[in-house]
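Each reported figure results from applying straightforward, stated rules to the coordinates on display, with no laboratory input. No experiment lies behind these values; they were computed from the predicted model shown. Cβ atoms are built from the backbone, for glycine too; each structure is taken alone.
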Structure I
Amino acid sequence: MVTGGCLCGKNTYQLTGKPVDCSYCHCTVCRRLTGSAFGAYGSVSSKDFTWQTGSEYLSCYRPTELTRRYFCQQCGCFLLTEHSDEPGQVFVSLGSLADATDVVIEYHQYVASKAEWYRIDSALTGYPQGYTE
């Protein structure tokens, strides 16, 4: 069982499986969303994700028709993303996990958009755009 939540503790969630297809995303949206060089995400089946507390404290931002991003109204913590073109999946912000010891980052994506000041210094594969199988 994996748990996570926001900074202030109002929103908590539980995963019955561990996140898979974990990556660092360097797209402009994720950089601005996180205020950092990249976002770190893992995919989880929707059926394996459950809000434990605080869903009434969630705000949803829809930057596109396909994307919904969820934040805590109290502390502003970014928790997860849903994409309409990938039904049945949620993309958890890995920084919101309580214990991420089993998480394995597999690749970098959107490296063509990476911050100029950030140097990717890893053996992970980097995809210029998004990763597709």
Structure II
Amino acid sequence: MTEKEEKTYSISELAKEFDITTRSIRFYEDQGLITPLRNGQTRIYSKRDRVRLKLILRGKRLGFSLAETGQLFELYDADKSSVTQLSTMLQLIELKKAELHQQLDDIKVVLMELVTVEKRCRDTLADAKQHKTGLN
């Protein structure tokens, strides 16, 4: 297959491959993250669009916002040497790790509070049952 005959994809093919809705793909297009060609109303997605879609979904799983993903795409498009892109990616990773560590700490605190409240509820319930039994 020559470069002019590069494989293309329909919106339904990509939706099926990545198990997402066509609406999601159109949303990413509206956000400027992918740029399919058009043949009338039909969208024609290139290998580049497919790779970007895969990266968008991976970024979402890792907790990156669409704006952050878009920023990386812009850096890559502007600087193919990718030194800037990799440096920015490392900064974003550090920020994301810090956010996740903070969320983990917050979750631990909430879990401890729930354990305390649960113990109080169980103790109060046991006392209430004992008190009720004592009255009968």
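Given a value of 17.9 for mean count of other Cβ atoms within 10 Å over residues 104-111, calculated from one of I, II, which structure does it belong to?
Among I, II, the structure yielding 17.9 for mean count of other Cβ atoms within 10 Å over residues 104-111 is I.
Thinking of I, II, which structure, once distance in nm of label points 7 Å out along Cα→Cβ at positions 56 and 88 is computed, gives back 3.4?
I
Using the calculated result 52, 22, 10 for semi-axes √(5λ) of the Cα gyration tensor in Å, pick out the matching structure from I, II.
II
If relative contact order in percent (Cα under 8 Å, 6 or more apart) comes out at 29 when worked out from the coordinates, which of I, II was used?
So the calculation was done on I.
Quick check: 14.4 is what I get for mean count of other Cβ atoms within 10 Å over residues 72-79, calculated from one of I, II. Which structure matches?
Only one of I, II returns 14.4 for mean count of other Cβ atoms within 10 Å over residues 72-79, namely II.
When FRET efficiency 1/(1 + (r/R0)^6) of positions 40 and 64 (r between Cβ atoms, R0 = 41 Å, to 0.05) is compared over structures I, II, which one is greatest?
If we compare FRET efficiency 1/(1 + (r/R0)^6) of positions 40 and 64 (r between Cβ atoms, R0 = 41 Å, to 0.05) over I, II, the biggest value is for I.
Out of I, II, choose the structure whose coordinates give helix-only ellipticity at 222 nm (-39500 (n - 2.57) for each DSSP H run of 4 or more, over all residues; to 500) equal to -1500 when calculated.
This figure was derived from I.
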